[in-house]
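Pasting the structures in now, so scroll down.
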Structure 1
Amino acid sequence: MSTLYSKTVSTRSHKNYKVNIERYESAQEVVAHCQSRPITDSSFDDKSKESFGSWEGVKSYDEALDLLKNGYQPTVDQLHEAVKANKLAEGKRISFMNDIQGFAPIVPLALKGVPQSMINMTMKPIKCKVIDVYYDMTTNCGTDSETIIENGQKLLGAIIALEQQGYKFNLYAVQTYSGEEDADMLIVKVKSSNTPIDLKRISFPLTHTAFFRVIGFDWYSKTPHGKYRSGYGRALRYRFSTKELADFATQVLGKNALFLSGRAIQDNSEEHIKEVLTNDYSKNK
């Protein structure tokens, strides 16, 4: 159901920094593991039995599970038109013309002996550009739920717009729980480059606070190689500089990986995010 492994990273200010990683192919698999695993340290809270509020964005664990199953409707509604426009743009790639060969005859023209008496179809080619995006939605405790949701929606909006231009994305929802010498990392694949965006399925794990502060915290308390850290640790962006995060991504995730933090999304416009995504592709293609 998941892949557990470790990487050791060395950057300018961090030597032999250990990262324990658990990678999933879907958010549903994360929940299934959480329901079957024990908590690894008594210092962790049992999230499945707690009541929540505005900080988590839901009132209960069951409400978080319902959002995972049915999607987070405000994100679906906000980006629905953009996804529909994306599909229309793909449809415009197909055109029809009169030709000497094709899949159907034009009878009046054929009777007149006109050479271009067949209907032919052409599709405008778009160069396939695949980008691996790892979005770390982890933020500090002072970040409110609305901001976390807006960050995810902004990133998703940028990706939808770029897909209209022919870019394709492998998209991963990431959470990081770090200390001075090591970190635990959750990676969940939410979109493959060869599939269209499914807003209902992707909206909760990519944009909703409860996937981080409820489901993610639950995972962190139960992942086998995990380690309790005071305050549940910190996001990697608070340990590594921007340049170091790029080095970190290359060493841990591969040379084609683009690692984006929630703070980087929060501090920039959607247009800037699109530039970051496409500029990174240009450097690594």
Structure 2
Amino acid sequence: MEDRVEGLKCEDLLDPISIGIPALDTEIALQPGVTVIYSQPDGGRTSLAKRMALSAHRQGLGTVYYDVENKLMLHDPSVFEGIVLARSYQESGLKELVAKGLVDCIIVDTITGIFHTSHEAFLIKLRKKVPYIIVLTQMRDSFAFNKSVPAARDHVLSSAHTALYLTGKEKVTIEGIDVMRVQYQIVKYEADRSKEGTRGSFVIRKNIVDNVYSVYDYMRAQGLIRSVGKEKYFQDVVGEIPIGLIKKVVASPDESKHLIELGLKEMKLKTEPEVYLD
């Protein structure tokens, strides 16, 4: 990734990769270039971005999580093992990594924390060196359009090939465990315009997208899981496969992998299950 071709943007050289959330990966991919994710306050942006950073790292990308607002001090640091966690006061070190071509994927959380008139210049510099750029932004009320819109400069939004809007969230209980289900909408996807408008959801637990719970929630919504008392069965084309209580599945690496594998097979995803596991 270190060698760049003169005259080409970084995104011209690489292929799409998995986003890291199975339901999303069935619809779109993380394309080289700029992806924008926005939501109302506490809408799940950071929990999603942490999972995307972990996924990018597991796919072999040199990954940086740029914590612009320094709000991750209380988050579990083990999530960022192998990932460079940059703070706003470490900007010079971040610039050096980018300049040397050592960053393949950067998550900017959030660009709203960068001075508004600097958004365009900041993004232009990144695009010269970093293939995959994920920009998180808050929302603001627009008096012109009488609705909430992403709080980022027009250049950021127009340069993005993908825009994901986290439209809402709800607290749900799965087998006695409280989790947060977040709904999303694909607002823009230049790689395949037919995907625009697609809606879906994922599950957040412990401040990160939990793929085991997300896959379970997805399969249950599709009517693929049948309950008989406390016993649960996944309905495969060849028959019913028993699965245990979800909290026991989560506690077992082998059972978690097995459930993820069942989900990936049903979703026709060929990504290695390790990309999705904690």
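Nothing in this text is a laboratory measurement; each read-out follows from the coordinates by a stated rule. Everything numeric in this text was worked out from a predicted model, so none of it was measured. Cβ atoms are built from the backbone, for glycine too; each structure is taken alone.
Laid out as a table, the results:
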{"read-out": "Distance in nm of label points 7 Å out along Cα→Cβ at positions 172 and 188 - highest-scoring structure of 1, 2", "value": "2"}
{"read-out": "Read-out distance in nm of label points 7 Å out along Cα→Cβ at positions 20 and 260, computed value 1.2, structure in 1, 2", "value": "2"}
{"read-out": "Comparison of 1, 2 - label where Kirkwood radius over Cα pairs in Å is highest", "value": "1"}
{"read-out": "Among 1, 2, structure where helix-only ellipticity at 222 nm (-39500 (n - 2.57) for each DSSP H run of 4 or more, over all residues; to 500) as derived comes to -8000", "value": "2"}
{"read-out": "Identity of the structure behind 2.8 (criterion: distance in nm of label points 7 Å out along Cα→Cβ at positions 44 and 252, calculated), options 1, 2", "value": "2"}
{"read-out": "Structure responsible for 3.2, with distance in nm of label points 7 Å out along Cα→Cβ at positions 60 and 156 calculated and labels 1, 2 on offer", "value": "2"}
{"read-out": "Origin of the value 0.75, where FRET efficiency 1/(1 + (r/R0)^6) of positions 132 and 236 (r between Cβ atoms, R0 = 41 Å, to 0.05) was derived from one of 1, 2", "value": "2"}
{"read-out": "Top of 1, 2 by relative contact order in percent (Cα under 8 Å, 6 or more apart), largest first", "value": "1"}
